[in-house]
1. Assign the value 2.2, calculated as distance in nm of label points 7 Å out along Cα→Cβ at positions 160 and 176, to the correct structure from I, II, III.
2. Determine which structure produced the value 68 for percent of Cα pairs over 15 Å apart, for residues 64-151 alone, calculated from the coordinates; the candidates are I, II, III.
Structure I
Amino acid sequence: MNIAVIFAGGVGSRMRSRELPKQFLRIHGKPVIVRTVEHFQYHPEVDSIVVVCIAQWLDYCRSLLERHGLSKVAAVVPGGSNGQESIYHGLQAAEELAGGDRSIVLIHDGVRPLINEKVISDNIRSVRESGSAITCVRAKETLLVEGSADEVSDIPDRSLLRIARAPQSFWLNDIIAAHRDAISAGRHDYIDSASMMFERGYSLTPVDGPDENIKVTTPDDFFSVQAILNARENEQIYGL
């Protein structure tokens, strides 16, 4: 099986939305989380979807996904106290769905709605071939390393640098074993799955994704996504 675990557990404090978490905000009349899940719903190789949501918004999230006909969503589960724990909850649900079958899991941010079918296909192919897929974009600007004395200590070669995004995909048994190992070791501070797997010696394979695959975290991000969708709509209508 190929299972998507979509993490929508944040409260969106940086979005400054008083009423709704960021994943439920509407862009062009459709909630961000719905736009994200649709990419996996309509991908022919994705068999099932797990959505991880803030506990107090579970019923709202379930009804929203049902209302938009997202039938591949097999489970909506509550998040944990941090991102790492929330993803683990999603992986546990995926493990139940897999029922012992060797499965690929695609871990994705619910507030990254601008992926595409090719990214999902490339992730699945990469896991089959190498055991992992880390969606990235190439660095386009010079990155500086700050030293201990508030000075630049290094300027890495930009051609070798990539910025990790999502999905981040693995064999389900590998990533869930890494999570259980981290729990046993008392580690609860991993920023993403790639960091956890790299520290445990797994080989990570970069997969190029679209530059617009941004995470809606701030109002600027929200308006950027809105502008990209506006441009796409104009292309379809006017052929611009």
Structure II
Amino acid sequence: MGKDVIIALDFDNAAEVEAFLAKFKKPPFVKVGMELFFAEGKSIITRLKKHGCKIFLDLKCHDIPNTVKKAMSIISDLDVDITDVHAAGTSNMMRFALEGLTKVNGVRKTKLLAITQLTSTDEETMNKELLIDKPLIDTVLSYALNAKYCGLEGIVCSPFEAAKVKEACGDGFLTVTPGIRFDDSTKADQKRVATPSFAKLNGSDYIVVGRPITQATDPVAAYNRCLSEFLT
């Protein structure tokens, strides 16, 4: 898997997804989050696979280890390309998640990422509301190292932490970075946002882009702009 732009399919239902994908000549890499998955269930994954899309199933699992293991066992049958858990669920939970994703023959087709801190959370909020009395970058690096030691392929973080994560965990450890906006886009509910060019220069392997593409007047042009700024 090389560097790429992942489109967050922040739609209400499959019909909206179908209308959106019909605009593209080549199937893009897409992210299915809670909103769409809870509305459509497993069938949305089947639809997207028929389109030929690579899929990041972003359900951010965070529960007791055995519950997460059972959830991941179900996800393993979907054969998506990437899925994720919250690093805050502890190393034990992450190890159980990997066990759940691994089939009885020892094969695991789905890469597992750990969510560090959401891009809607800044350091002040993390300190005051989550009572994590550390700099945000230190927290992200700690979560990243835990994930690496547990055998996960990478983490989800903001582009502002990606370079430091690469330094600590190595170039082969994936950094998937949401919170991507163009210079002329609004932040909406995001706090730690960056441009595709910034993400490229700071070590992101994949950028996740939602509304700047899905709500654009010309989604394909916005997607191509992302590809150009991130990959060239």
Structure III
Amino acid sequence: MSDVDAQKRAAGEAAAALVTHGMVVGLGTGSTAAWFVRALAARKLDIVGVPTSQVTADLATSLGIRIAQLGETKTIDLTVDGADEIGPGLALIKGAGGALLREKLVWEASKSCVVIAEAVKHVKILGKFPLSIEVVAFGHTTTALRICDALAECDLGVAPMLRRRDGEPVRTDGGNLIYDAACGRIEEPAALAAALKSVTGVVDHGLFLDLADRALIGTDAGVIELEP
């Protein structure tokens, strides 16, 4: 196991230790979240998982975790998910796994949210990792032009790139497309979030602000805990 995988696993196991019998737990998407799901299944608790993607739903089901869709439970007690970057105040960039909309819906429906990651994901300023922006497929090329304008309003002179796999546009579980913007440095995440959200055709973006209550960061020396 690589050092990075060991750090992800340690963070996932630390988060799984927060879960108790009877909880409804939001299950994140991505490689680090998968370690959490495996560690949670190993505890064999009587819980219900609310997955943020079909990939996570399939993993949880294969490991014996009972799942429910968002809205089928009265509440979500705790959501645990990974991040592409964790910045000041636990502001996050998420979306590399292509599930940012469903992730944000589950996060916002949760009483508490914990982000887990390896050490390299903890940064002083957001933006080195490309920001994912989910858009409706209809007219997406014109939406991309308006996204350029929104980025420019925030002094980010970059052009978003349509995410492709094997030459074909990547589709989310909801049938939407994803554009990625290599911002470099995001000096004002809240302003950028508002500008992107105002663009017709943008479903949501990968800036998760004021949502994480705690971060568990795996390091070579163990897991460290951060709060906003």
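1. Working: I: 3.7; II: 2.2; III: 0.9.
The value was obtained from structure II.
2. On the way: I: 74; II: 59; III: 68.
Answer by label: III.
Any read-out appearing in this document is the output of simple, stated calculations on the displayed coordinates, not a laboratory observation. On a predicted model such as this, the values are computed, not experimentally measured, just so you know. Cβ atoms are built from the backbone, for glycine too; each structure is taken alone.
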